[in-house]
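Okay, got some structures for you below.
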Structure 1
Amino acid sequence: MQDNRRKEPRFVVTGIALYTPDGRKLLGEVLNLSSGGMLLLSKEYIPPGQQLKLQMRFPPLLIDQEDIEIDVYVVWSDEDEDGHFKTGMLIEPRPGQVSLFERAINILGE
């Protein structure tokens with residue numbers, strides 16, 4: 001079981017996806033989000049300890065551009081009973097991204 005050391009609460013969201021840096025390959029769906037981290041559901045195993053640049057795709061009309069580049073650090077990844085992987089990631093927000101994540105949580109949060 002993972003030790004919960006989150007600095008901010010996570011909120012369940014729908015409609016946000018993560019893609020490879022070129023935006024062509026879907027990595028998975030964001031299940032929950034905060035300004036400092038997220039939980040990704042993916043068909044692929046993403047090894048912990050990696051620092052990655054990824055594309056976060058928002059639903060149309062949420063922001064001026066649908067995709068933004070984000071920097072993440074993979075903390076953990078566990079396979080679920082359906083053969084998918086739940087992956088915990090820390091987000092290293094760039095200027096202006098924290099307010100964008102907060103807006104996404106307010107609009108897309110359940």
Structure 2
Amino acid sequence: MSVIEINDKNYEEYSSGVLLIEFGAEFCAPCKALSPIFEDASNEFPNITFGRADVEQAPALAARAGIRGIPAIAAVGSGKILGKKNGAILRDDIISLAKVLSDFQA
């Protein structure tokens with residue numbers, strides 16, 4: 001499954017369901033390293049929307065999610081933040097948050 005761009009304008013469109021967002025920025029090398037891992041994990045959870053948000057392009061969304069450092073991931077279910085992780089993010093962290101969303105959805 002592909003990862004979609006999430007921004008301040010389209011967040012509401014996707015947040016009513018289950019959404020896992022990767023927060024990063026163009027200048028962030030760890031964010032760039034995380035992106036292919038996040039993309040790969042999206043293939044395991046076709047029932048979850050995986051999105052990517054650039055904190056410089058979507059500052060309101062980053063603030064709303066309480067993102068204070070990047071890279072970060074946030075699990076959103078029915079418009080509410082159900083969990084998040086920032087800093088050194090492993091594939092297992094992504095899978096764990098995706099499972100939170102799968103359980104929320106069930």
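Each value in this text was obtained by applying a stated rule to the coordinates, not by laboratory testing. Every value quoted in this text rests on a predicted model; they were computed, and no experiment measured them.
Observations on the structure shown:
- Of the structures 1, 2, the one that -3500 was derived from, the read-out being helix-only ellipticity at 222 nm (-39500 (n - 2.57) for each DSSP H run of 4 or more, over all residues; to 500): 1
- Among 1, 2, structure where Cα extents along the principal axes in Å, for residues 10-57 alone as derived comes to 26, 23, 19: 1
- Test item: P(r) over Cα pairs in 5 Å bins from 0, in percent calculated as 2, 12, 24, 28, 20, 10, 3, 0, pick one of 1, 2: 1
- Calculated for structures 1, 2, relative contact order in percent (Cα under 8 Å, 6 or more apart) is largest in 2.
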